[in-house]
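The structures come next, written out as structure tokens.
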Structure I
Amino acid sequence: MPRADLRAFRLTCRAYGSIGLPYLFQDLEFRLWPSYHRLYQLEQLAANPKIAAGLGSICFESGVQLEYADYRYWQAQLCHEISSNWARAHAVNGTLNDDYEEFHSQLQARFTPEIAQKYVLYRWHIDQEAALVASLRTRAMLWRILNTLHQHQPAIRFKLVMAEPKITLEHLEQFNVGHYQNKLPEDLDQRRRVHNRRKNCIDHFINFLYAAAHSNHGTRDLTAVGLPHALLAHDHPITVVTLQSTFRNLHRLDITLSSFPHSERLSRGSVHDLGIGERNAAAANLLQLLNQASNLDHLRIEFPDGEDAEYSSVLFDPTHITRTPRLWMQRLKTLSLSTFRCSWPNLATFLGICNSLESLVLSSCRLQTGSMIDLLHFVPSMELRHIAIQGIWYCDEDSGKWHSHTPQDFNMCVAATTYEGPYVHTGMRCMVEKFMLKGGKCPLPTRTTDGGVQDIWEAMGDTSWHYLPFLA
């Protein structure tokens with residue numbers, strides 16, 4: 001039975017409700033965002049033993065509103081999204097022009113004259129809610145709620161997500177202007193508003209991490225999606241201590257790094273990229289924090305595309321490895337790296353330190369020296385149980401790029417129609433992975449100095465794994 005139907009079914013009878021309770025809330029992910037009403041709902045959930053026992057994870061979502069997202073921008077984007085969803089929903093049975101005209105007229109009728117003013121006021125309401133949740137009071141409240149929750153569910157996964165606050169048409173239709181029109185006047189300093197939004201976002205994450213790390217749960221399992229560089233680069237004592245406490249207890253970490261949305265107002269008048277220094281500090285601090293994680297077993301890191309140079313330099317540069325021992329690498333059982341760049345000697349040195357690895361996933365790399373064949377011949381010596389090389393690999397010495405595809409992404413390749421397949425279980429990718437696990441004869445010939453082997457690589461490829469020269 002679908003969850004929505006189960007929810008409606010359990011409301012018809014108390015006996016039915018008790019039967020459906022464990023199925024409806026089994027491994028539930030509770031989504032938090034900067035709202036005291038949402039914190040109150042989490043507090044009520046934690047006080048209910050039957051529901052709290054089924055909670056699997058708590059996700060805290062926060063972000064920065066786009067400074068250029070005025071009413072017309074929001075209306076156009078929302079109309080496009082709603083229209084696209086309606087078209088997909090009616091694509092199977094087909095639609096008539098009259099049906100679309102009726103739908104479109106009803107949609108436009110919902111944008112009443114007061115919606116524009118509601119939109120402006122609601123954006124300011126979001127900023128004020130964000131400022132309230134960024135206070136120290138929230139940290140204490142979260143800590144108390146998590147300790148209450150620990151009595152019924154001791155194993156909780158924590159998740160951070162940076163995403164732009166979403167404003168729907170339903171939000172504005174339900175928004176009561178009379179409850180908020182007497183609040184503090186809107187700040188007219190646009191530059192200060194952008195700065196405060198970024199600061200509040202960092203404070204939200206720090207409050208959540210502080211409460212989680214100092215609660216009875218601890219932070220054993222953490223997923224961070226879109227974690228801003230500014231958070232890792234932040235040098236406030238509370239931030240530093242909180243991050244150290246968080247990483248010290250980690251057993252599993254899945255982290256994807258990103259930047260705050262670009263701000264014309266903050267970057268105006270500067271001839272330098274403000275993010276370079278921030279990323280340098282974030283990369284150095286990330287390495288120090290990982291050294292705090294002496295119990296780390298599973299690690300996945302995805303660097304932002306186009307902003308990976310600073311992180312790759314710190315992670316793979318042998319001078320950093322010599323100066324800062326990688327104690328966390330010697331315990332790892334699972335390692336996944338995505339969107340990075342390095343030379344082949346540095347990558348080989350890095351992988352050689354991981355003595356306890358059982359599973360390795362490498363995705364989307366710029367291999368500046370060395371060949372892909374060098375990596376394929378090196379991996380069997382690691383004696384892994386699972387290995388996957390994914391995405392697009394740019395190899396300078398191979399004068400081309402290697403594509404490794406799954407059934408989900410092979411049709412996005414520029415050469416998808418060139419090869420047959422996908423032969424995921426019997427094709428070149430399968431043979432390459434078997435060679436890396438068991439050794440034997442490499443399915444691809446070694447690179448030669450005359451460059452003729454590139455034609456052989458290209459001819460041997462299929463949809464699952466193929467080589468393309470740089471000009472392709």
Structure II
Amino acid sequence: MNILSLITFLPLAGALAVLAVPKEKERAIQSVALLFSGLSLVLSAALFFFFNRQTPDMQFVERVPWIPSIGVQYFMGVDGLSYPLVLLTALMTFLSLVASLNIKNRIKEYFFWFLVLEVGMLGVFASLDLVLFYIFWEVTLVPMYFLIGIWGGPKKEYAAIKFFLYTLTGSVFMLLGILAVYFKSTPHTFDLMILLQSHATWDRTFQIIVFLAFYLGFAVKVPAFPFHTWLPLAHVEAPTAVSVVLAAVLLKMGVYGIMRVSYGMLPLGFQWFLPALIVIAVINIIYGALCAMAQDDMKKMVAYSSVNHMGYCLLGIAGLSVTGFAVSVLEMVNHGIISGALFLLVGVIYDRAHTRDINAFGGLAAKLPVYAGIMSLACFASLGLPGLAGFWGELMCFVGAFPRWKLYTAVSVIGLLVTTGFFLRMLEKVFLGPFNEKWAGLTDLDARELCALVPLVLLTIYIGVYPKPVLDLINATVGNMAGLIK
């Protein structure tokens with residue numbers, strides 16, 4: 001079996017193994033889930049050392065006929081666009097499972113659905129057949145529905161249904177787009193590598209219509225304005241670990257789809273939509289930041305900051321430059337790491353205080369120094385402080401977009417200022433000022449929480465100081481992509 005298949009389906013084997021363990025053996029269930037997700041992470045990390053950084057071609061390819069009568073294949077492979085996201089998915093899922101060791105309710109079902117979710121997320125980034133891509137895309141929907149709907153907060157059912165309906169509606173449009181390119185191609189095929197070369201024979205009107213179908217499917221997931229309204233509620237109601245993978249991985253599926261499918265396969269449609277895309281990117285950046293500024297709930301604030309940061313990814317793509325494309329991938333990785341840490345940290349304080357209202361705290365830095373230090377670092381990374389991972393993504397997004405969109409890029413800097421404002425406001429209200437004696441019994445981070453957070457802290461600092469290893473993975477692929485539209 002190819003290594004990509006092992007990476008993708010080891011979590012499925014883990015999910016089936018979890019089903020075989022009696023529900024009373026909670027420690028065994030947790031151990032099995034961590035083992036199989038950990039093996040997937042180890043294999044994903046091993047690819048880092050064998051990945052050829054000089055070629056834009058697909059690597060570690062596996063192709064097996066699946067339904068030959070209609071041309072569906074089991075076709076897997078990664079390049080500089082998809083491999084960093086595969087590695088991010090494996091890492092964030094494993095750390096989310098570590099953070100989930102405090103789950104007490106229906107543990108067997110929880111870890112089963114989490115592992116199934118990991119299969120879907122990995123498959124989306126590794127699949128090169130559009131039917132396979134669509135199947136993996138849909139596989140992520142059901143586990144998220146149950147993880148939010150069963151283990152979520154007071155409005156969990158409403159949040160789960162809203163997430164399900166939004167995503168399913170987008171998926172219907174995506175399916176229509178897939179069928180359109182299948183019947184337009186000669187011979188009919190779902191092979192993404194062939195379809196990426198077929199666009200030269202497709203007329204502009206066809207590309208525009210199909211681009212819109214795919215964009216609606218992907219924009220819901222990003223989420224791009226105005227399809228973002230499901231996200232804050234889903235984040236607030238989801239359990240901590242589910243919020244982590246939602247922000248760190250699931251949102252990236254939308255941006256990845258725009259880059260891989262919408263841009264790569266339908267360049268004339270993308271070119272037509274470009275003026276709208278830059279406007280949407282700027283709205284995401286500024287509107288997301290302003291909404292975050294208005295929140296007193298820490299989790300909702302971080303959720304809106306994700307809308308803001310996905311705007312930077314769209315801004316980089318709209319720049320149509322090698323720098324812009326490269327930094328969109330880098331920003332996805334950086335945001336995955338930083339937002340994952342932020343949601344874990346919000347979950348830590350909620351587990352202890354049972355509130356996320358920033359006005360309820362005060363002076364916690366003296367009582368929880370380690371927690372305060374890591375939260376401060378994560379906030380500074382998210383607002384783009386030099387020396388931390390978030391700086392490079394935001395700086396290079398502006399650099400990549402400015403030559404083509406000078407005014408829009410200048411306006412989007414407002415979002416950066418507002419982001420700084422809401423994070424500093426939160427840090428001041430929660431950690432500075434007089435200590436609220438109501439929280440005298442709070443304890444600092446425990447071993448489980450540190451195991452989930454320390455790897456993210458180290459990566460935030462490492463990428464912030466030296467982003468070259470990540471960019472080296474990306475550059476050859478995006479250099480080949482960026483010249484598609486002149």
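Please treat every number below as a calculation from the coordinates, not as lab data. Being a predicted model, the structure only gives us computed values, none of them experimental. Cβ atoms are built from the backbone, for glycine too; each structure is taken alone.
Structure values in brief
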quantity	calculated
For 1.00 (FRET efficiency 1/(1 + (r/R0)^6) of positions 34 and 58 (r between Cβ atoms, R0 = 35 Å, to 0.05), calculated) the corresponding structure among I, II	I
Winner on relative contact order in percent (Cα under 8 Å, 6 or more apart) once structures I, II are ranked, highest first	II
For Rg and Dmax of the Cα atoms in Å, for residues 90-169 alone computed as 21.5, 58, the structure of I, II it came from	I
At a computed -24000 (helix-only ellipticity at 222 nm (-39500 (n - 2.57) for each DSSP H run of 4 or more, over all residues; to 500)), which of I, II	II
Among I, II, which structure scores highest (criterion: Cα Rg over 2.2 N^0.38 Å)	I
